[in-house]
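Listed below are the structures to be examined.
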Structure P
């Protein structure tokens, strides 16, 4: 058995890797080990975020990830098109993997380290090796259904093409002018470089099943129709939870001795499924100078942050009930189309998860985009 390390982070995806990077930068006095089952950190993903998602203390870290930045972004619906002049950004998992390997000491990370079990005192690898630890943080993604949560899903397939977008300085984050299939469908177009474009076909749907090959063919068709096709450089896909309701204590029982980060801890925006900002905020807070890194203290800290996040997402869960329970699947786009009539500053606060009381009233004002009776039942949780 190895001598106990103060902190072992299990899972080198977005949340775990950012936590490790922040600890290495701000608390180099705390020995740490980051474990990842795969051969690279971060998987195969593109994460998007707004400037407001980045705490001041983390701006240098994000700069080191070489984000792609678009000064403008657009949305489009059958009855509305808008362009926003606040920036949209994205980083790739390849950049995250490279930064972990560059900034963490070689003895502070391991890939190909599948975990068989973990507890408050350490981790047992699939190989049988036991790693003792003062603090163990579970930052793995969910390994199946998320118990206790009532969920919708955002499913997507993206292909990066060797092609040039008509306007490389503008990202298309939501274009729902295409035929609706299996719920709310939109295309997402990110010019990743002068000669690279990521085209993503996305669905807000009732179930997590995703036929990657079928949707990938739709992406190729979309790219060809929009003059964006070319040699395929890479492909990614994902299934993100959209939180409608549930029991937070069933999902994460009080008194659970294992601290959590990332999706495992429910740290995602209830309506968008985005997790980048929350992962970064948690990583910064973890590294701000905690005096104790034992599992019990970290579990209390992370469970407390989850409770506050759950409360902050209450309004978003209400909106999601309207989206998934009141709107017919092929008319869900009307909810977003209605939302994007609102002022730019309100839209920014919404995506940041911090709408004001006045914002919430404004969002719910006007003629409902779905049948009034269905909307009232959804808003009341019936």
Structure Q
């Protein structure tokens, strides 16, 4: 009996080790996993890669897809333009309590608390500068900072920026934090499938209208945000699908404008660099990159990234790739490999050639 038990335990241990090994392989970071997913899931993905003004890879380049937090690049551009023109003072101090009105715990992956920790020494009398708020919106992806800046800069002005940048397929930008409460605000008595169907039936104009009403409530009623309402995966999917959307073509055009150093006036470019180029705060990155900026976004179903760089040799790279309709495991696996994928794109010519041969699809 003892021998059988030992053999059984040995088999069980072997199975556990095998499962662990498979799990480690499945989740271990590797640039090939991102490339393979894009190649094997053409309906879920879009990508556009440009190197020194030459298109290396193009797939679903004009497919409109949810942006998640990558949309914050537009808000950063509007911030930089208004700061450069003197319409706002980037050194104006803002109470942390004003930002907290738009912070909803457990909805941002701890982005806002992490940013607050990072600027602890820059907070004076519980106030922080607008420039730090803008930097926190990009480097830490604070949704609370984004909502506050959208109010400060003006949504109308932000959406006019979409037009001035000549983005062909960008949907309107609205208050993202407020959108979490649309179900609660619009249909307070409904949950589950009934709520899902009602939310899907809203027109874009109706949906955005509710976000504006909710924003005002968050602005004036500190108790409103205590209850978000039904946020089941089905409701989250509707929320995710309704997020501001665009194409990789739109975002490559933005990245090329930033990376050219000639599209924006010098003052606007300087303010934009301060917000976007947080990567260069790392000496290891600064040793080989002259300029670089990025913004990614995610929901339970979406992963997006827009990245530009100019290296010390003068090579310019712009990369945008959007993925939608992910399972939880797919999202985890790809997220863990995105950094390796992007680094290889920037540094390895053979990998760029491999992408080009794999993804030069219509």
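Among candidates P, Q, the computation of Cα extents along the principal axes in Å, for residues 43-242 alone that gave 57, 37, 32 used structure P. One of P, Q was used to calculate distance in nm of label points 7 Å out along Cα→Cβ at positions 59 and 267, giving 4.4; which? This value belongs to structure Q.
With mean count of other Cβ atoms within 10 Å over residues 99-106 coming out at 17.5, pick the structure among P, Q it was computed from. Comparing all candidates, it corresponds to Q.
From P, Q, which structure was helix-only ellipticity at 222 nm (-39500 (n - 2.57) for each DSSP H run of 4 or more, over all residues; to 500) = -16500 calculated on? Working through the options, I get structure Q. Of the structures labelled P, Q, one was used to calculate Cα extents along the principal axes in Å, for residues 259-330 alone, giving 42, 27, 20. Name it. It was calculated from structure Q.
Upon calculation of relative contact order in percent (Cα under 8 Å, 6 or more apart) from the atomic coordinates, which of the structures P, Q produces 29? The read-out comes from structure Q. 78, 58, 45 is what came out when Cα extents along the principal axes in Å was calculated for one structure; which of P, Q is it? Matching structure: Q.
For the structures shown (P, Q), mean count of other Cβ atoms within 10 Å over residues 139-146 is largest in Q.
Every read-out reported here was derived from the displayed coordinates using simple, explicitly stated rules and does not represent laboratory data. Just so it is clear, the structure is predicted and the values come from calculations on it, not from any experiment. Cβ atoms are built from the backbone, for glycine too; each structure is taken alone.
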